[in-house]
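Readers should treat all values here as calculations from the given coordinates under stated rules, not as data from a laboratory. Being a predicted model, the structure only gives us computed values, none of them experimental. Cβ atoms are built from the backbone, for glycine too; each structure is taken alone.
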Structure P
Amino acid sequence: MNYFITGTDTGAGKTYVTALLLEAARAEGRSTVGFKPISCGDREDAETLLAVSTPAPQLNLDRINPVHLKTPAAPLAASMIEGKPVDLALIQNAYAELAGEFEQVLVEGVGGWEVPIAQGYHVGDLAKELGLPVLLVVDNRLGALNHTILTARAIASRGLECAGIILNHVGDERDSASVSNRVVLEQTLDIPILADILHGETAIRWPLP
C-alpha cells in the first residue's frame with residue numbers, strides 16, 4: 001500500500017517521520033521508496049528520503065524529487081517568482097514509474113494540506129489525483145488539536161481516507177497539552193493514532209499493513 005504523508009503545518013516533521021517509516025518498512029523486507037514531488041528552497045528533505053529508500057540502480061535525486069524550486073516559499077509563490085509553473089504531469093509520471101518499480105511508495109507533501117501548488121490547485125488536490133490514503137503528521141504541542149481536526153476534516157472533504165495520525169514531538173520538552181492531545185484526538189476523531197514519536201527517537205515499528 002502506498003501513502004500520502006501530510007502535516008498539520010510546515011515544520012511538523014513530515015520528512016523525519018517519513019524517513020522513520022521508510023526504515024521501518026525496509027526492516028520488514030519491503031522494497032520501499034520515498035517520493036518528494038515538490039521541494040522549495042533546498043533539497044535536503046528529498047536527499048534524506050533518497051538515503052533511506054531501498055537502493056536501486058536507476059534511483060537518483062531527480063526521480064525522488066522531480067520538481068525543485070529554488071525559492072523558499074509556497075510552490076505557487078515560488079513558481080510565480082521564478083516564472084516556472086509546477087509541472088503536474090511530470091509529478092504524475094514520476095510517481096507512476098516509482099510505483100511500478102517498488103513495492104511501496106511514501107509520498108511526502110509540501111507544507112500543510114491546503115498549501116497552494118498552482119492557481120486553484122493545492123496539496124490536497126495532488127493527494128486526490130494520486131488517489132492515496134493519507135497519513136497525518138502532527139506537531140504535538142499546544143494548538144495541535146485545532147490544526148489536526150481541521151486537517152482531518154479537509155482530508156475527508158476531498159473524499160480521501162485518513163489512514164492514521166502520527167504524533168511527533170518536535171520539541172524535547174513535554175507539557176500538559178502534548179500529554180493530553182492523544183486522548184482528546186482519540187475521543188474526537190475516528191482515526192487511529194499509529195505512533196507517538198518522542199523527540200530524538202531514531203526508530204519505530206511499521207505501523208500499517
Structure Q
Amino acid sequence: MNVTWYFDVISPFAHLALPRVLALGKPVALRPVLFAGLLSHWGQLGPAEIVPKRLHTYRLVQFQSEQAGRPMRFPPAHPFRSLEAMRLLAALDGAPEAVRAAFDFIWSEGRDPSAEFAALRERLPAVSESALATAKETLRAATTAAAEAGVFGVPTLAIDGELFWGVDAMPMAEAFLADPDLLMRGEMARIVTLPIGAARRTG
C-alpha cells in the first residue's frame with residue numbers, strides 16, 4: 001500500500017495532523033510541497049487570503065489544538081514565508097524527525113521559520129549549501145507532481161491514489177486503511193459519478 005503525506009509547514013492543520021499520520025502503523029512518505037504552488041495551479045485563494053475566513057480558520061485550529069491537548073502558539077505573523085524551510089525539509093527527504101522538529105519550532109514555539117531560518121537550521125540535521133540548491137528543483141517537482149495527482153491543499157494524505165484532505169479527514173483515512181472497500185459501496189460509490197447540476201458563472 002502506497003501512503004504519502006503532502007504538507008507545507010505554513011499549515012497549522014498539518015501540525016495537528018502529523019502525530020496521527022505518524023501513528024498510522026504504515027510506512028508513510030512525508031512529501032514537502034509548496035501550498036502556494038498548489039493554490040496557483042488550481043486558481044484558488046488560501047484561507048488567510050479571505051479576510052473573514054482568516055480569523056475563523058485561526059480560531060478553529062486553535063480550538064482544535066486545545067481540544068486535542070496539543071498546545072499551539074502561532075508565529076508572529078501568518079501567512080509567513082515557508083519556502084526556505086520547505087527546501088530544507090526537501091533536502092532532508094522529509095525525514096520524520098526533521099519534519100516534526102520543524103513543525104514544533106513554528107507551531108509549538110511560535111517562531112517564524114524565515115526570519116529565524118538559521119535557528120531552525122541548527123535544530124535540524126546538517127544540510128550542505130549544494131544540497132539546499134538541489135532541493136529547489138526537488139521541491140518544485142514534488143509540488144507539480146502533487147498537483148498532477150489531484151492534491152489541491154495541505155495537509156493531504158494519499159493512500160493508493162485516494163486523497164484525504166485536512167486533519168478532519170484523518171478518521172476517514174484511518175477507516176479506509178482498515179477497510180479498503182470503504183469508498184466502493186453504497187452512496188460512497190454513487191457520488192463518484194454524480195453529475196453537476198448547475199455551474200457558477202465566473203466571467
| said: If distance in nm of label points 7 Å out along Cα→Cβ at positions 38 and 166 is calculated from each of P, Q, which structure is the one that comes out at 2.1? | reply: P
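Work out the source of 2.2 here, i.e. which of P, Q gives that when distance in nm of label points 7 Å out along Cα→Cβ at positions 126 and 142 is computed.
Values: P: 3.3; Q: 2.2.
Only one of P, Q returns 2.2 for distance in nm of label points 7 Å out along Cα→Cβ at positions 126 and 142, namely Q.
Between P, Q, which one scores greatest on distance in nm of label points 7 Å out along Cα→Cβ at positions 30 and 86? Display every interim value, and only then the final one.
Numbers: P: 2.5; Q: 1.6.
Across P, Q, distance in nm of label points 7 Å out along Cα→Cβ at positions 30 and 86 peaks for P.
Assign the value -12000, calculated as helix-only ellipticity at 222 nm (-39500 (n - 2.57) for each DSSP H run of 4 or more, over all residues; to 500), to the correct structure from P, Q. Mind dumping the intermediate values first?
On the way: P: -12000; Q: -14000.
The read-out was computed on structure P.
Comparing relative contact order in percent (Cα under 8 Å, 6 or more apart) across structures P, Q, which is largest?
Working: P: 26; Q: 29.
Largest one: structure Q.
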| message | Using Cα Rg over 2.2 N^0.38 Å for the comparison, can you identify which of P, Q gives the largest number? | response | Q
| Who wins on distance in nm of label points 7 Å out along Cα→Cβ at positions 78 and 94 among P, Q, i.e. which is largest? | Q
